[in-house]
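Following are the structures in question.
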Structure 1
Amino acid sequence: MKILNKSNLVPFLEGLGPEFEVVAPLYEGQDILFGDLGSSPLATDFIGKPRLSPKKYLFPQRERLFTFNVCLESIEIEAHFNETKRVIWGVRPCDLYGLKFLDLVYLKDYIDPYYQARRANTLLLGLNCNETEESCFCSSLGTGPFAKEAFDLIFTDLGDVFLVEMGSKAGKKLIEKQANLFTNATTLEQVQGKLLEEKSKKTFKTSIDLGKIKAKIAAASGNPIWAEEAVKCILCGGCNWVCPTCQCFNVEDIKAGHKTQRVRYWDSCQLGGFTQMAAMNSRATQAERLRQRIYHKFSYNPDKYGGKIGCTGCGRCIDVCPVGIDITDILWRVANE
């Protein structure tokens, strides 16, 4: 492990600039959002997570897949791959898990070449959580507050310095290229990091019983909770837009002069037209759509991906819902009724 003085964080990140586009959590008014280093003040001492995860850097909200032109005797196709070399600093453990989960979705069976191009050129520099927000429940899912995997480097705030652990050869190279900024961590500093982890685990105000949920969810499809909570829903889709693991999308062909662009953009299972087909909608009620969101994360995804839950415990869906629909309340009723 290494030590980086906080005063050297910006020089370290700026030193990556010639080779990488550097993204980090920035102060944007009252919010903290990921953005290009230097475009706004860097956030280093914030509690909890940025308003949005860095998912958009690997799975953009809207992207061109390819452009095509149908000629008389042929079809001209130009694929649009983004191979920008990028480093993302300050990724919280819950979001590291979210990106690891997207790797399962887009790189496990069918390999999505657009996601693959971004992922292969992106390094993740995590930031452990010394303290959590009220909506956070990552500890219940084993996705935080300290990360154990899915990072190239992970930073722990020890006060005036960061304890830095290497998680990959690529991460190690980043340190080696600016070795003058780092010193070796002492045993005392490593112990301090462990103590901070235990202290952070005691700051959670929200939790779920994952074992009970796994045992009860298969039989909960008829639970009245779906209809009761769906009455509140205004179909804004906010819970999906802020989720680090939601991966559903729509595809549309858009004319651009004499050519046509195929565009992919995020979609939401909470919107009425999500499963609309020519003759019917297989989830015609909002209760069915709300149940789909929970089942997708806690039943369908684990069945498909070797037990991996499609939820990070970040609590953003709780924070953003304008009518107070709380996933932890729903899961409590699933587990206890």
Structure 2
Amino acid sequence: MNIEAVLLKTDLFELVRLAGGNPNNHGRCPCPIHGGDNESAFSIYKNNGKQSWKCHSGDCGGGDALDFVQKWRGWDFKQAYEFLGGEKQADPYEMKRLADERHERARLELEDKQRRMEAARRELQVADRHVHYHETMKQWGKDMWAKRGLDEGLQSFFTLGACEDFTINGGYHTPTLTIPILDEARNLLNIQHRLVNPPNPKDRYRPETFGLGSIPPFLAIPEMGYDGGLVIVTEGTIKGMVTWARLNVSDIQVIGVTSKNAFSKISNELQGKKVVIIPDPQGEKEAIELAQKVNGRILNVPDKIDDFLLATDMSSNNFYSMVRQARRV
């Protein structure tokens, strides 16, 4: 049984296209396994000279072509191997042994990756990069944040900043707005960069440090975690900040998830809480699924919530009244 030969002859780009994906020249596309329209949710890349894949916005995982087929088709290792052209195997014990070997290798690689992630996160925390971006922010950055409804007082509260020159995709340069993502102990988990001049309008965010996993949810008040007299969930970090700033109610927590596909990741933390979810106009399906899991409510507005609040200039009291009228699903 020659697993390496099967992997070497398999074109992961073609395999992803067969699954319904359409990767660009950089190997990026919406995830063909869990769906969605996030153009940077899925990537194909080289790992030790071999093609590998990674889902960045869902729970699909990553790995080589065999792993992809197993996730995509819901098959076991033997079925995936034969699907990719491997010879049919009659010995179930040999198949189990090979599958166990792959599992153990993946476990060791995951442990090593977790150690490297923790080291990178500690380095990021020691460097206090978010403070640097905030303290060196030029007027253009302050003006851009202000246009999003976040004045200089709120910019300081959230330690918002700007980066003059951020490099992506191996050489593309753009200024960015920066958002620190903190845990409940106010440890820096990562920094989210909002690209001012994105190469693709649908692909606007990048982390400060790659390899730390997907960006965790934004907590408007980190110390509150997923608690509060009311917990509001928005699709997007900036939307979360604008929502919290407009409400101005001390016992309300606002959580901004990175995409509509990330709603499901926080369902366990929201059990037993009073929850209102504010989806984007095209993200209601995933929001409803979360609301049903946590017995929450949905607030629909005709535009993205931050644009809606800025366009209407709604008062805190009127917005709070609207939130209280969110519908059950």
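Here, each number is a calculation from the coordinates, and none is a lab measurement. The structure presented is a predicted model; accordingly, all values stated were derived computationally and were not measured. Cβ atoms are built from the backbone, for glycine too; each structure is taken alone.
Odds and ends about this structure:
- Structure responsible for 0.95, with FRET efficiency 1/(1 + (r/R0)^6) of positions 186 and 274 (r between Cβ atoms, R0 = 41 Å, to 0.05) calculated and labels 1, 2 on offer: 2
- Mean count of other Cβ atoms within 10 Å over residues 42-49 from the coordinates reads 14.0; which among 1, 2: 2
- Test item: relative contact order in percent (Cα under 8 Å, 6 or more apart) calculated as 21, pick one of 1, 2: 1
- Which of 1, 2 yields 148 [volume of the Cα convex hull per residue in Å³, calculated]: 2
- Which entry (1, 2) yields the derived value -11500 for helix-only ellipticity at 222 nm (-39500 (n - 2.57) for each DSSP H run of 4 or more, over all residues; to 500): 2
- At a computed 22.2, 67 (Rg and Dmax of the Cα atoms in Å, for residues 106-281 alone), which of 1, 2: 1
- Ranking 1, 2 by distance in nm of label points 7 Å out along Cα→Cβ at positions 122 and 146, the structure that comes out highest: 2
- Comparison of 1, 2 by mean count of other Cβ atoms within 10 Å over residues 26-33 - largest value held by: 2
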